[in-house]
Structure 1
Amino acid sequence: MFDFNLSMPTNADPNTLYDLIIIGGGPAGLTAGLYAARYKLKTLMLEKAVISGGQLTATEWVENYPGFPEPILGQKLAKDMESQAKQFGLEIINESVIDVDLAGSIKKIVTDYSTWQAKSVLIATGSASRKLGVPGEKENAGRGVSYCATCDGPFYPDKIVAVIGGGNSAFEESIFLAKYASKVVIIHRSDDYRADKIIQDKVMANPKIELMPGYAVQSIEFANSDDKHLVLVEQGTGAEISFPADGVFIFIGHVPNTKLFEEKIELEAGYIVTDRRHFTNVEGVWAAGDVEAKSLRQVATAVGDGACAAFWINKYIEDWTEN
């Protein structure tokens, strides 16, 4: 069990004007914090969870992060990222942000305990995979239930896996999963798939992928390792069936964690719009990681986003003047 301690720096003071406040402590936020601290910016990270790392902390193994030839525990990678950033002076406080005032040269970030001020803000609140909300899903997350084929697909060599969804993500990830699994079954409520026709054609041509339309997941029964199965309900009749599967991958969309910024920053389908510098449409405000409007959401891309954003934030602080 890893020893994560509640982060409350003794020198953290709400009366301090920070150079940068980072909202969110996932890989993008931690990397930006590391780089900003190395730039000698006085940087504070606000993370609502007791431990930093974002979705990493719910990932059992990470196999595709550069520099680790062997799979690394998600919690271990998150802990190491946090420790490294702290070594360079990043301050981390576990408080939930409840309001933001991004207007003006000094930004105000209101938490459930304090109001913090900074010359610049980086939003790294990430996004969450949309959940099915069925029994067994939460209990088995990271232990048979996954939301990332690239992350977890290689753990299912010659296994049977189910994919839930009918859009591009479900079909594209099924093609990836077929590289490892003996059989991939795409389960969807209807035969009205939303995936692009060209992607559907590729799936149809793959002998290891089967389509199972007209069924919805009732529950995920993975408690017994010798009898792992999904309970499915046929939409037309309401009849229940047991579907054996070694793992289930859920691709029914993502939910960006941006409710706090609605009508305060430019959003696109709920995600924050940024330019190549990760700059938003609000002066002095950047965004990095999964919260951005982009196509690929991986630990590696989040790390790159955080590093790039910190570079430009440092340039901004060098020329900062209070209006």
Structure 2
Amino acid sequence: MIKYDVVALGELLIDFTENGISGQGNPFYEANPGGAPCNVLAMLNKAGRKTAFIGKVGQDIFGSRLKAVLDEVGINTSNLVMDESTRTTLAFVETLPGGDRDFSFYRNPGADMMLKEEELQEDILRNTEIFHFGTLSMTHEGVRKATKKAVSLAKESGALISFDPNLRPPLWASLEDAKEQAAYGFSQCHILKISDNEIRWFTGEEDFDSGIRKLRESYHIPLILLSMGRDGSRAYYQDLRVEAAPFLQDGTIETTGAGDTFGACCLHHVLKYGLDHLDHEKLSEMLTFANAAASIITTRKGALRVMPNVAEVEAFIAGTSK
């Protein structure tokens, strides 16, 4: 039986990202493979980790291309279901001044929403060190049941649970529903990756430390990783609060996949050191490496196919510290 380092479940889609203007003044869009869970797995593969993805795409042009890309980057696709009746989800991504993004989703329905409990391959979930998921696989009842069953199976088998809320308001019937499902994720995870806007949204606290304190009091999450964009990142572990500065670059073109890259690098270090024996030095190493990798990905279009490898990240860190 194959043993995986990380198995992820969730959305796999096409991100249409702006890539220039035509002679008539119309925007060009490039069809980049995307979806947060597979971005995470792609970075982990570049770090030498064994990964598998659980999800659903359409039996269409985009679904076939997405499967080919996952196979190309080394992510196991034996539990990637091809749906003959529902099309692959599409997202159009607009980069706003300052680097933030706006999303328009074509997902009513999209194939990723249609994953069913009975389509899960239980042997994959029972043979992984870490199981990773987000809230986009909990926006609708059927895939929500599949996600929760997957969490249960992985947890029963001793896996660590990793969760990233990855809030996308347009995909929810209401933000109250989104909060309810995020709360489920918080209640199940050992490792939480959360962004600055998400911690404010969920806790109502403007101060990050206060927001994290609220989460820890309610959910007792062993390791919380806070990404703060241009302000760097923090790790909260036991009585430690470790902060690392960002690597800002003039060549940044978009932030798609940066948070996923950051989160993946943190999981890589959890696999390296274990969750029970982290200290200030190891957490600082984790955040510095993750910030650097995320910075590199902001200089590239898309994310899934262009993740940096470990040597590239280490060389980047060495080059900026001279």
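None of the figures in this text is laboratory data; all of them are computed from the coordinates on show. What you are looking at is a predicted structure, and each value in this text was computed from that prediction instead of being measured. Cβ atoms are built from the backbone, for glycine too; each structure is taken alone.
Please state which of the structures 1, 2 yields 16.8 when mean count of other Cβ atoms within 10 Å over residues 105-112 is computed from it. Here the read-out was taken from 1. A value of 1.00 for FRET efficiency 1/(1 + (r/R0)^6) of positions 41 and 73 (r between Cβ atoms, R0 = 35 Å, to 0.05), calculated from one of 1, 2, originates in structure 2. For which of 1, 2 does mean count of other Cβ atoms within 10 Å over residues 257-264, calculated from the coordinates, equal 15.0? For mean count of other Cβ atoms within 10 Å over residues 257-264, the value 15.0 is produced by structure 1. Calculated for structures 1, 2, mean projected area of the Cα convex hull in nm², for residues 161-312 alone is largest in 1. Tell me which structure, out of 1, 2, gives 25, 17, 15 once semi-axes √(5λ) of the Cα gyration tensor in Å, for residues 65-144 alone is calculated. Working through the options, I get structure 2.
As an exercise: FRET efficiency 1/(1 + (r/R0)^6) of positions 185 and 249 (r between Cβ atoms, R0 = 25 Å, to 0.05), calculated from one structure in 1, 2, equals 1.00. Which structure is it? Derived from 1, not from the others. One of 1, 2 was used to calculate helix-only ellipticity at 222 nm (-39500 (n - 2.57) for each DSSP H run of 4 or more, over all residues; to 500), giving -6500; which? The read-out was computed on structure 1. Comparison across structures 1, 2 (criterion: volume of the Cα convex hull per residue in Å³) gives the highest value for 1.
Given a value of 17 for relative contact order in percent (Cα under 8 Å, 6 or more apart), calculated from one of 1, 2, which structure does it belong to? Clearly, the read-out refers to 2.
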